[in-house]
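Bear in mind that the values in this text are calculations on the coordinates, not laboratory data. Only a predicted model underlies this, so the values are computations on that prediction, with no experimental measurement involved. Cβ atoms are built from the backbone, for glycine too; each structure is taken alone.
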Structure I
């Protein structure tokens, strides 16, 4: 099955403590159905000091469920669902809200 969301997509959070925040997908794990979005779902992790690093409290981006993310429409900037259609002989993703083709 083709992926509706991909690395590098601009998304908006639909549910949870970061609802309404926008960011870019930095990594995606399809087997668990989660993604890491820059600037969203940030947790503080305590890092032990080593010879090479200072240690302390380090902000870390945690995975967020794909069902809580929606692609940002390239035309109007709001959340949209993703569909697939054939463009000639190539299968492309498009925004269902505006019908705009998403990067290719």
Structure II
């Protein structure tokens, strides 16, 4: 089954690729700032799809968002496992308690 861990490995492999036709490699070469901007654009497109488009459009935009987020995490050297561990720690508390703790953490 395909999952985000597999996508993370694909992103890492393609980001290091010298292939001039690799979108991931081109994106990675543009740097963190450009990729962060792209994540923002994809997030907005996901919101728009959620509010005014069909499920297929939302699915496509969500996939774009996850992909670009994984490229950003790769460029910053943040493993998906760290994000998953953070999510796991947050689910150990109720949503309101977790949010309150996050607000005070900074």
Structure III
């Protein structure tokens, strides 16, 4: 049986994985279907090493998985519906608290 601290650490790691805007963009792109790193790099305008680092973080939390395809790896979400539900819930919570795209976090916390 997991201790409360272990459970909280796992939850914190999950929220950490979703705390970076680039990782959220990757999640959004993968919600549309499988992508190779080179595809994500082109879509997001990020360096290959950056995309790979973000995918590793998401993989550590079990949010993404890869499968080989030729010499490349193809990435996908492991629990698409549940992850999109978390993102949608976060968007609703932000709207309810008045913190949204029009109320940038940096404006409130310089």
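Assuming 0 is helix-only ellipticity at 222 nm (-39500 (n - 2.57) for each DSSP H run of 4 or more, over all residues; to 500) as calculated from a single structure, say which of I, II, III it is.
I
Quick one: Cα extents along the principal axes in Å, for residues 49-88 alone came out at 34, 20, 14 when computed from one of I, II, III, so which one is it?
III
Hey, distance in nm of label points 7 Å out along Cα→Cβ at positions 9 and 33 derived from one of I, II, III reads 3.5; which structure?
II
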